[in-house]
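Student: These are the structures in question, set out in turn.
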Structure P
Amino acid sequence: MEDFFSHFGGSMCSHYHGPKHEQLTLAFGTSPQENISTDLWPGYCGAFLRRHADADADDEAVSPIEVLAGTFGLLPFWAKSTTLARSTYNARSETAAEKPSFRNAWKNRQFCLIPAVSIFEPDWRTGQAVATEISRTDGEFMMIAGLWEHGPLGYSYTMLTLDASGHSVMHHMHKGAEKRMVAVLPAAQYSDWLDATPERAMDFVQQYPAERLTALARG
């Protein structure tokens, strides 16, 4: 594993483990044709799920979702290079509808799910940053609410974040007064999130229950 803080200062959430092709196929019946990374940092290629482009064609042969490969870090149509991904891998849910990098995807209902085996965050309780791996206690994927984009640089995606105040796991992570966490969705909301409207999207952005998460020090 790369040094935890050599990239991006341990920012929220800059590092996660994604599923392998065979795991995606087992879970969703399909996986991207392109090569994808499983140890993911901004700018790397990972998998995301969106509503199938032809899902409204009343064709029973069309899957309701598709699993695509894209750059971790949203690349809007005006992006000149993939280096922008280093600052667009997370989107604050409270301001995503307004920020130039994200507002097109939000306005056009380009909501996606990002499957993660686990995410990595720095725990500061000792006064030193301790790399901590966070996953679901039941071993299932963490399905993170996100936005996707498609432009001259190909497909890309970002993870939405929200306030983590009072969360018994996530409020220990990151230095400073403000605490953030990625928006992990419960299974009952996967389909609704993919079909959400810009006006209702924030209804789905809630803290994932702490008792359903496991945090293990890796540093």
Structure Q
Amino acid sequence: MERLFIFMLMLATCCATPKDMTGKVFVFPKETPRIHVKLLTTRTEFHSVTVCMRFMTDLSRNYGLFSLATPSFSNAFVLFKTDDDDNIRMHALDGGTDFLSLSFPPNTWHSICATWNSENGLAQLWMDGKPSIKRFIKTGPITGPPITILGQEQDSYGGGFDSYQSFIGMITNLHMWDYVLSNAEINNYVENKPFTPGNVFNWRALEFEKEWELYVEDECNVTMC
């Protein structure tokens, strides 16, 4: 049954059509265990990871931003806002660490970039262009067909969503690379300067499936332009 599920997942991914999401945002409008975006890729091995995105929310509770799971690890790579004020938890290979005392006021657009190196296990977070300290999580590559979710946190491979961990707000300009992005490239992303788009997920050519009442809006309809 698991092999059939993986085959169907890969088949769906192969048939997806990339979409240019420039100037668009994903809108997650309410608390529910159902609303999410599934990002599609054929890659099955990651020796390092960088994920960047912009988001806006008014939530003070915990919520999942980015959740990549494999058949072996439900928290293969995760970005999760904890109940503690302004703390972000990063998971890799089911290990995790908290980045503390960050600053991202509500109802404001924020950029977040997260890096993790599988060789030495070191992770770092950039919030609105300000780098955190580096923290150790775990070493070793991520392998296996991934299921990648925005707006929920997977407690099992492709599921286990919790409405009280669901994201409410907006996400845009998401990119993922299978290497640690340089400081200069992260700075270019933050400042909206030319940068190398993600080679795993690219907002300008994104393959995705949106679930239930997830909306795609023009950025100028939800924020000041």
Structure R
Amino acid sequence: MMKNILLIVTNVDQYASGNFKTGLWLSELTHIYHMAKEKGWQISISSPKGGNTPIDPESLKPLVLDNLSKGYYENPEFMNELAHTKSLDEIKNNSFDCIYLAGGHATMYDFPDNTTLQEILRDQYESNKMVAAICHGVGGLLNVRLSNGEYMIKGKNITGFDWFEETLARRKNEVPFNLEAALKERNVHYKKAFIPMTSNVVVDGNLITGQNPFSSKEMAKTIIHELEE
């Protein structure tokens, strides 16, 4: 059955300090994009402001750039899609079976306080439809309140890039906040992989979260499977 998926990406290209470039973590988009494409599903890519989504140069390094993502990076048609994303305002009244927040440190700047994003996610969740987020994209769930005023993620089983992984990524002193601590402040049941930087996907009803870039493939498989149930 045809499904309609919205993939949300960042518009930010550097840390507030200006010391490092950032952007979308490529594999966190390519795996779900690829699997949905293979199914013949409808895919929309959107960003807070619309237009270009920069790619985090770290995600293009040989050790982390898998063959699938490399293929998409070298695909002019796909890169053109990333250069011309629709703004959240343009798509906010559309209906989707799944809304997926791709990560990259950049999302910590333009996801958490975006009120349009919060409205879109609240409506999606309250319609009993899937909300998914991976890595730093999980930060986009932090401030979403339901119609009853409660935080959407309160009491939920959830994961996201943990603080030790931030140390390993050498970005502890650059990020605007500690994602793991912020999630715990929302009284979630935070679940992390036993070994840092390994795949971890957590499903709680219609809410699916992935811990880090190494969860990209499992995350995509899980979303596809859940949508086909």
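Quick note: the coordinates plus some simple rules give every number you see, no bench work behind them. Worth saying up front: this structure is predicted, and the values here are computed from it rather than measured. Cβ atoms are built from the backbone, for glycine too; each structure is taken alone.
Student: Among the shown structures P, Q, R, from which was the value -1.36 of log10 I(q)/I(0) by the Debye sum over Cα atoms at q = 0.30 Å⁻¹, for residues 23-78 alone calculated?
Tutor: Here the read-out was taken from R.
Student: When mean count of other Cβ atoms within 10 Å over residues 63-70 is calculated, the result is 25.0; to which of the structures P, Q, R does this value belong?
Tutor: Q
Student: Consider the structures P, Q, R: one of them gives 43, 38, 32 for Cα extents along the principal axes in Å as calculated from the coordinates. Say which.
Tutor: This figure was derived from R.
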